[in-house]
Structure P
Amino acid sequence: MPTFQYEAMDATGQEIKDVIDAASEEEAQATIRQMGYFVTKISVKKTRKAAAKKKSDKKGKTFAIGGVSSKQLTTFTRQLSILQDAGLPILRSLRILEGQSKPGRLKNALIDICEDIESGSTLSEAMAKQTKAFDRLYVNMIKAGEAGGALEVILQRLAEFQERSEALKRKVKGAMVYPIVVVMVAVGILIFIMTFIVPKFKAIFADFGTELPVLTEILITTSNLILKYFYLIPLVPISLWLLVKLISKFKAGRFGWHLFLLKMPIFGQLVEKNIVARTTRTLGTLVASGVPILEALNIARETSGNAVFENMYGRIYDAIREGESIARPMKEHSRPGFHPVTLFFWILFIGGPIGVLMYLLRMNSRIVDDLVVNMVDVGEETGELDVMLYKVADTYDDEVAVLTESLVSLLEPLLIMFLGGMVGFIVIALFLPLIKLIGELS
């Protein structure tokens, strides 16, 4: 029979602390009430066996760096959802998954969560302490599920949300592998030709002492520059990356850089649609799970990962607190306007006058289309905001997939043309003097 330790108050308000043996917690509380006490706290007294088990659990923890990967968290959520659908108690489900997990951050977090639940914490409270494993979106959805008594439904929704996000991420990454590999190979071939092949031809031409064509002079000059300043090849991109990182440390710099990414030709659309899909799906999932709209907007704002969208959702949050709807402030604040840091990045990466002109032409374009605003408006009018947000997210997920495939299809011939043009230029530049020399000899 388990032993319960309790804290109670007697009729005079004096605090009582004692232990009692009972078959269950309910029976222990009933016995204490019969004694004339009012129970304020009760828990199972931990035995030596339980303490030893807790100690062995702590020994199961290993040193881990970083957080939990999104793929690992998605798998865990789906498995927990299945176990809850099967009717298993939450603590037993977590123990099973903790036993299956590989040593790392997630396993350590599950060990701590199990201990907290045994101590009387709820699942959301225990997860909230594991900030490197579970973000605010995850914790708030679990909290809403516990409050509504539908934890298994919330877990299923959360698993579907994460699986769709992972599928889109894999699709975009997979599509970008080919062009990145081709670019790296092309750059490697061109550097090899410039550093090893061209200098040999340069020595041959010097022996003949003939005047070289303009194309050959350009090629030899380029080769000399690469040989002389070879360290600049990796240094320039690294310096640009560090400059962007440094500027992004400041609030205005981060906003300007993110706005530049959104306004870039072609790739800006991909970034924008991806963020809209992610934030609307997050917001829809939270609203459907019963999370208050203000809290849901804050979480969606954090998951955007873009300062421009964070600013827009912050304005929507303020407008709702003043009694307005979502659609109107979304439409009003989806036009970022002019930003000097963004102009600096256009000049730096695109070029002076061309960069300024392109930015001024694209400056007033909105980051959220009318489709999104209208769907949100309809959702608020009909009381089905979550359904409309899901539809927006599905539409933009499809658009991101189509746009990614189109970009890859477009990049393939462009890269082939670029590589072919560069190799052709090198071949022509090298053979023009040879043809001239053969003509003079004949």
Structure Q
Amino acid sequence: MMFSQKSSVNVITVTELNRQVRDLLEGSFPIRWIAGEISNFKRYDSGHCYFSLKDASAQVRCVMFRNRAALLDFQPKEGLQVEVRAVVSLYEARGDYQLTVEAMRPAGVGNLFEAFEALKKKLAAEGLFDAATKRTLPAFPRAIGIVTSPKAAALRDVLSTLKRRHPGLPVIIYPTAVQGATAANDIAAAIRNAAKRNEVDTLIVCRGGGSLEDLWSFNEEVVARAIAASPMPVVSGVGHETDFTIADFVADVRAPTPTAAAELASPNRDEWLLRLSQQSARLRRALERGLHSRMQLVDQLGRRLRHPGEALAQRRDRLASLTLRLGQAGQRQFADRRAALDRLALRLAHRQPQTATHAQRLAELQRRLASATTRYNDTGQRRLDTLAARLAALNPHAVLARGYALVETPDGRVVQHARELQRGDLVALRFADDSVDAQITGRAAQQQDLF
């Protein structure tokens, strides 16, 4: 049988055919979720997984490569109902039609995820997730409450963390189931019980990791509303770092793990003791600097301060000098007047005429001289008395004798202004005859000056 040369141009190889079919399948069918039962599951040393996905009427071969299989949070096994997100493809080497699986989840997780998203959207619209409503955790809680299962490993982690960070911090456990049909209502009841008893300042709601179904109790609306209604701040520590629940969004603080929740809720005693020690050292240094500064100021003021006795001695010396000068001035003036009188008498002796007139004038001049001398002496005496009175007024003891008192601090410093004293200060009141101790009890209403 003979074939024409022209007909051989349209002939393709099996490999090319399978490649074209693969491209056709992958281009025609978008990635989608497919439900079925696992059959003939095998995981090879390479990490790749091979199995069939079947239902009551049909089956299809599947492959899940190592990089995708490593992301699974559960162990696929024979007979397990699952949902796979896959690309419809063709294995070229054998021409087998198959699914290349990108992701896998237990059957029913899709419905749970849809319920999760619906509740999340509802509560977000009500404002339960708003950052403005989140409360700050107390820095030093008087007690911490824990809502979890008494048998959970998460409880041991939380307790050991709290003991390590703050051994003396009281801890109250509100036991509840964290998994099962009634777990959501039990968790909500435990949160409400903690709020009613009002024993703690911070509440930790936690449990260990698990599948979406295991953590589903913390995605229930009753738990979310109990957390939102709690009067004390709530820290959510549910599952692992990659797990997110509705409780995480409603809580005031979301912790990636139960251990992290305990760290966020409790103060670190060692860190606070270190900070306290540092602050104490800073305060001590500040006090020492202030004390040294005040001591230097006191020394400077002490050098400027003059003793009242020294001022009094100076005033006494000046008074003696003025008294001497006053006496000398009176004697000089008297001598001058005497000399003038003598000169007049001499002139009178030279002039004999009008003796009676001159005698009368002389008598008048003598009278005026005596009167002037008396007035001068009186004026000098009054001035002397005035100076003596001024000197007496400058005498601190004379001031005290008039009913005044000198206010001194215990270290002997004279108080000049009322603002220098505070309530409770001890002072000494020095009177003319004695001193008494007193304590400042308050500041009297401001009075007008008496002078």
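Kindly point out which one of P, Q the value -24500 was derived from, the read-out being helix-only ellipticity at 222 nm (-39500 (n - 2.57) for each DSSP H run of 4 or more, over all residues; to 500).
Working: P: -24500; Q: -16000.
Answer for the origin of the read-out: P.
By the measure distance in nm of label points 7 Å out along Cα→Cβ at positions 177 and 433, tell me the structure among P, Q with the highest figure.
Q
Using semi-axes √(5λ) of the Cα gyration tensor in Å, for residues 137-288 alone as the calculated read-out, with 32, 15, 13 as its value, let me know the right label among P, Q.
Q
Figure out for me which of the structures P, Q the number 1.48 belongs to, where Cα Rg over 2.2 N^0.38 Å, for residues 81-344 alone was derived from the coordinates. Don't skip to the answer; put the middle values down first.
Values: P: 1.48; Q: 2.33.
Considering all the candidates, the number was obtained from P.
Comparing structures P, Q by relative contact order in percent (Cα under 8 Å, 6 or more apart), which one has the largest value?
Evaluating relative contact order in percent (Cα under 8 Å, 6 or more apart) on every structure, the highest lands on P.
With percent of Cα pairs over 36 Å apart coming out at 51, pick the structure among P, Q it was computed from.
Clearly, the read-out refers to P.
Among P, Q, considering only volume of the Cα convex hull per residue in Å³, for residues 209-256 alone, which has the greatest calculated value?
Largest value of volume of the Cα convex hull per residue in Å³, for residues 209-256 alone: P.
Read-outs throughout are calculated quantities, based only on the coordinates presented, and are distinct from any laboratory measurement. For clarity, every value in this text was computed on a predicted model and none was experimentally measured. Cβ atoms are built from the backbone, for glycine too; each structure is taken alone.
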